[in-house]
Structures are given as structure tokens and as C-alpha cells.
Structure I
Amino acid sequence: MQRNVYDILKERGLIAQVTHEEEIRELLGKEKVTFYIGFDPTADSLHVGHFLQMVVMKHMQDAGHRPIALIGGGTGMVGDPSGRTDMRQMMTSETIEHNCNQFKKQLGMLIDFSDDKAIMVNNADWLLNLNYIEFLRDIGSCFSVNKMLTAECFKQRLEKGLSFLEFNYMLMQSYDFLMLNRKYGCKIELGGDDQWSNILGGIELCRRKDQTQTYGMTFTLLTTSEGKKMGKTAKGALWLDPEKCTPYDFYQYWVNVQDDDVINCLKLITFVPMEEIAEMEKWEGQELNKAKKRLAYEVTKLVHGEKEAQKAKEAAEAIFARGGVSENMPTSVVADAVGRILLDVLCEIKLIPSKAEGRRLIQQNGLSVNDKKVTDPADVITADMFGEDGMIVKKGKKVFHKIVLG
């Protein structure tokens, strides 16, 4: 007998809050439920925070439920204030459309959209042509400003100033749920825990307008044991697009997670069986490195495919285990490198965030070129630094990078 997907999500620590726990569990156990998660197109790639949401969608789909991936072509015009202290950049409709198309491709990594098993919908279809006065009368009349101002998603923004544009966001997201419930029979809205207030708004709107009972569930945000959001690197967010973050760099991120975080990550963003993870929980010290390699391989395989995951694994092992050079290691082509200051080039290829950081690394003996420690921040790159494998830069103990002349 198939287990209730609610129990699977709970066991893996994915659920943060639910509106009606018993009813949701019963609903998921007895019928095929249509649910939705929204993705606002604020960039041209999804990142690892979105990936956790995709994993939840796959768990649900594997249990026979139908996901709606709602792309925010309309809400993206406004920008969600949740979890932010500043206003988002306004984007053109062309940028939003481009980003929406990128999301469609990436969501297909885990979600099966064939034969109506999942659907992708763009809220621009109903939001962009709304009549403002009608919307205010029909939807705005259902919301109490006093209640909205107590919502967690607005609190941070109120300190620095919340624009009226953003204040509308909760109404728009709530309206999405109403429309999806009417058009597709969508009964549950899922989202990160920062979406709780918006989800409650949608449930209340469905009740007031149509007297329908809908439900909400939020997931744990992907954070470290210290409570910091995971997925931030020196180069920015941990993107799913291989052009923005190579499979090797993606793999390396997970190999280098803290000991305290590896088991939690295996539960949240892989499909490794819980029995195996329970065994890994007993591991300590060096043994945990095996768990990190398993984590890195599994997540890279899900995002970039088995072939790229294998290449990243082999490159990492060649570089670290044998101190060698791998053809799959991260590489930058710099045509005019010879004669330039090393730190300038390293900043340009984003291996270091700033020259100040480069100087600090050198002081701590943390920077090497071709296995020789760099001792002078003013060092200039010379032609003889480039062997047949290029110039190999090592930063700290774990980051290797090859520079070749273009």
C-alpha cells in the first residue's frame, strides 16, 4: 500500500506550517488533489531555494497528485515584498516573458508535464487585463488593511517604507488561488514559509467569494544549522542554469556543506531513502565526507543529469585525491592575462570577490599558482605560468580553477 505523501513530507522535515493538518492528510490519502506553487520570474534562472519546492512537487506528483506550476508573469510586474527590506527592481514585460520561458525548461527537470500530469499556467493571463475599479470592488473589499499590516511579509518593509504597488501583492496572489480553484479545481497552495500570510489571504478569499474550502501548506526554507539561507556563493545565488553555475561548481557547493547540515540536506533535497539517511546519521568525522559526496552527486544528478554529475564527481576526485588536473575542472579563458596583475584577473573571473579579499588570502597563505604560494599582491602574470594544462590557481584548501589563454 502506498504511503500517504503527507507522512513522507513530514518525515523528511519538509513541512513548516499547515492550515488544517488532519483534513489535508485525509484529502491527500483518498483522492487525486490539484495543488499549486508559484514562481515569480525575478531572474532568468531558478535557484536552489526553488529547487526545494520542485522536490516537494515531485513527491506530490509521484503520489498521484497534480501540480500546477504557476509562473508569475503578472505578479512579477509588482514584486513580492516578503522577506525583503528593499523594493524589487521593476522589470520590462520582455524580461519577464524571457524569464518565464527559462523557468518552464528548468521545471521540466523534475516535473512530468506530459498528458496533463502537471500543468504550467501564467497568471499574466488573468492579472494583466483586470479592470482596476472592478478588482477593487470585487476583491479589495474582502481584505482588511488592519489585518494585512500585521502580516509578517509586510513588517520588514514597513520600517523602510512599503509602496502601495507592493501592498497590492497579497491581493494578487490571493486572486491567483481563487482563479486556480475556479478553473482547475486547485485545492491546496504550497510555498516557502515566507509565503504563509499570502497563502492565508487566498484561502480566506476562496471562502468569502465562493464558499469553497481550500488549504495551505508551507515548507521549511533551506537554511544552515545557524539559520542562514543556503545557496549563497561568492558569485551570488546557486543557480540551476549551467551557464550561471557550472555543474562542477554546483557539485562542489554540496561537497563543502558543514557537517551539521549534510543530513538535513539529504532529507530535504534528495530522494535518498530515509533508511539510508538514518544509517548516515550515525556517521562522524571523516565518514561524513562520504555523506557529502552522496549529497553532491544526488543533487547534481537531479539538476544537471547523471552524465554531468559523474563528470563533476570525477573532476573533484582527480583534483583533490590525486592533486592532479582534470579536464572537467572549472576553467576561464582570459585572452589578455599575460602582463596583468594576478588579483585583477582573479576578480574579473569572479574567483575572488575583491582585491582586498585577495590580499587577505595571500596574507593567510591561501592562494597558490601552479602549486607555488603567492606572497605578493602585486604579482604579475607571466607567459611561463601557462603550461599545457593552463595556469592552475588554488584558493584555500578546496577551490581549484584553471585559466587558459584565449
Structure II
Amino acid sequence: MECVEVARGRGVWVSGPAKVVIERGSFMATGFMLKNGAEIIVRGERGSSLYALEDSRLCLGLGANGSYRLVEKGYELVEAWQRLVKGLEETGSRRIVVVGAPESGKSTLSTWLRNALRLCVVEADIGQNELGTPGMVSLALPGSEQVLSLQDLVPSKGFFVGHVSAEKVMDLVIAAATRAARECKEYVMDTDGFVAHRGVVYKRALIEAVEPDTVIVLGQERLARELSGLGVDVVRAPSVPPELVRLRSRGDRRAYRQRLYASLFSASKPVVLRGVPVAHLCPYSIGSEEVIYTCTNTVFIESRRRPDAPARWLRPGWARGLLAGIRSDNGDILAVVEDLDLHSEKIVLRPAGNTGISTDNVRLVLLGWIRIRDDYSEEHYQPAPLPEALETRRRPLRAKRI
């Protein structure tokens, strides 16, 4: 391990994977203190800043691609966020929504508030869900453990949205976030970075739906003004400086999801559900050898042979790879469709991870508008009843790495 001396008020930016051991002194992490002898793990997907509260020393064991650097600035952000926590404690705020531009520190501040105020976390960023379930609004119940990032938490429940772009499914995100906030009662809600143009209208509608006590706006003075007048406290807070952020391109974000999909589905086992309603389909009728979908603009015929009727031909298996949500009494479980056979009222899915599913309490399967390909890259569709949504197919969105 490599050890470094850190003067009071200075920091260390650690890019994981890395193990950090506090050898002497004390550091402020994400809203909690690390003292002499403490050990933490910094994950590879995100970085973390540790600031010395006194002249201190820490040692680092770096994994592949792990790194660190000493930083002179940033302690003022620690002080500002500590004042923010104190103010929230004084006002008794227990329902908090965090908004801001991409890479402004929303997830970091949400983690900070979760640690400091012992709140439930609602992760409403469906594209970069830090709780590890893309296309979902997830929640993690409050706990006594202190974590560096939301990725260190285990989601307690999720609500399926079916896409990874909030701009395309704003109403579904709002509905799912409202359910999660109702479940938590007291919460800090992390949101996506969609705050430009229609994003302001979307954020205002989200805030009105979940009814927080406080909205924290990172930077973005104009956004704070536009969100005022909603009957809640709108508080501005400083965003994370660019030098302390691991900037991510769209390709990086797709690669992150691609790795998550591989982790979630590569070893999962199929589950067969029979007689369970399937949502987001066009109205359909079942013939002896075909299924006829009467969509808004087009009629689709699913059959093994090309039909003589003037309709679009669908081969059986068209739904394979679609993201889906298995809805039960305990929330939704993310899954991928293996097969959809409406003749036998059967759908085969691979649920995320090795989650045990009791088929007795499955109430509904919701189809989404993302197809996961064999290499775990994504293919996006515009939200519309299926299979008509397949007409909006874009070229596969492939990440650079996995």
C-alpha cells in the first residue's frame, strides 16, 4: 500500500477500485467521519474525496485502473454541505429532492444527506441509477451503516419505468417516484440531470407530485428561480467542482449500463409465468396460428409464415430481449424477456440477479422500450404500445467497453 500525508483542510481524490486505510488522524467522507484505523472500499465506477479534519495520514491499496491525487481545493464544499445539513436539521426537513445539471454532484449530495440524516433514499435517475437497476425508480431503506456512494446500498424495492431516458417517459418516472416517496415517507430523492427546456417543467411536476419539504438545487441559479413558488423551500447549494468529478460521456454512461446488465442477467435463470397479464401491448386477438395486433397506425400479424393479409409480419420471438418489470405485492423486479407466447398465455423472463420469485403473488408483467442484445448493449424504442413501438427502432447503442 502507498501512504500519504494530508494536511488539515486538504483532500485526497480516490478513483477506484481502491482500499483506503486511515493510519492517523481523521477525514470527512460523504457526510461522515473516518477516524484512525477505519477502512473503506472505493468502487471502480465512481470516485470519492476524503478531506483531512486535522493533519492526517492514510494508505491506499489501488486495484486495476485505481488512482489518487492530492487536492488543494474543495474543503469549502465540505463546510458548505455541513452547514446545509445543520440547516435541514434545524428546520426539521425530512423529505428532500436534489436537482441539478449532469455531473453536479446530485448522487454525492444525496449520499451525504442519507448518511447525515438517516433517510430513505429514492433513486429517480433511471438512466444512471446508482442503486444498480436501470429503467427503474429504486429505493433503499435507512440504515445505520455509512456509505461512500449510493452504489454501496442494496435496493429494498423498485418500480419499473421501462426506459433509460426520463425525457421520453416523464409521466412514468413521476408515477414511480411518487410511489417510492409514499413508501419511504421520509426520504432524500436523487434525480437525473434533465433540467434544460422541458426538463424544468418535468422537474416542477415531479416536485409537485412527491411533495417534499425542501428542494436542493446544485448551482443553477436560474433553475432555483424557476422552481420557486411551489410551496416548498428551494435551497441553493454549491455543486462539486469539475476537478473532483469523474466526467462521463454518453458512451461512458452506456458502458456503465452495459456492465450492469451483464452483472444482473448473465447468470440469471429463466422463470415461466402463465396466465399473468402483460401490459403495454396493442389490442390483440388470437387465431389458430397467429396473433393479430391492432395498433393505432398499423396491424401486425405474428405468425411463422408470411401472412396473405395486408399487415406487417412479425415472427414469433419478436419480444426477446425487451426489458420488463415483474410486478408483485413487493414492488417490481427488473427482468429480460426470453419468450412471449400469447397462445398459451405464457411469458418466460430472466429476472435480475438470482432473485427468488414466488409466482403466486405476481400480478402483472410490464414490457419496456429497451432491448438488451446478446452483448448487453441497448436498442431503444419510443414509448408506445408494442409491437408498434418497434417501428421507432434506432440503430443499436453500443458501448466502447464492458
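Where a number appears in this text, it was derived from the coordinates with a stated rule and is not lab data. Just so we're clear, the structure is a prediction, and the values are computed from it rather than from any experiment. Cβ atoms are built from the backbone, for glycine too; each structure is taken alone.
Key figures for this structure:
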{"item": "Label whose coordinates, when helix-only ellipticity at 222 nm (-39500 (n - 2.57) for each DSSP H run of 4 or more, over all residues; to 500) is calculated, return -6500 (choices I, II)", "result": "II"}
{"item": "Per distance in nm of label points 7 Å out along Cα→Cβ at positions 20 and 332, the highest-valued of structures I, II", "result": "I"}
{"item": "Entry that produces 0.75 once FRET efficiency 1/(1 + (r/R0)^6) of positions 252 and 364 (r between Cβ atoms, R0 = 41 Å, to 0.05) is calculated, selected from I, II", "result": "II"}
{"item": "Structure responsible for 2.1, with distance in nm of label points 7 Å out along Cα→Cβ at positions 340 and 380 calculated and labels I, II on offer", "result": "II"}
{"item": "Per FRET efficiency 1/(1 + (r/R0)^6) of positions 220 and 276 (r between Cβ atoms, R0 = 35 Å, to 0.05), the highest-valued of structures I, II", "result": "I"}
{"item": "Origin of the derived value 6.5 (distance in nm of label points 7 Å out along Cα→Cβ at positions 132 and 284; candidates I, II)", "result": "I"}
{"item": "Distance in nm of label points 7 Å out along Cα→Cβ at positions 100 and 348 - structure with the largest value, from I, II", "result": "II"}
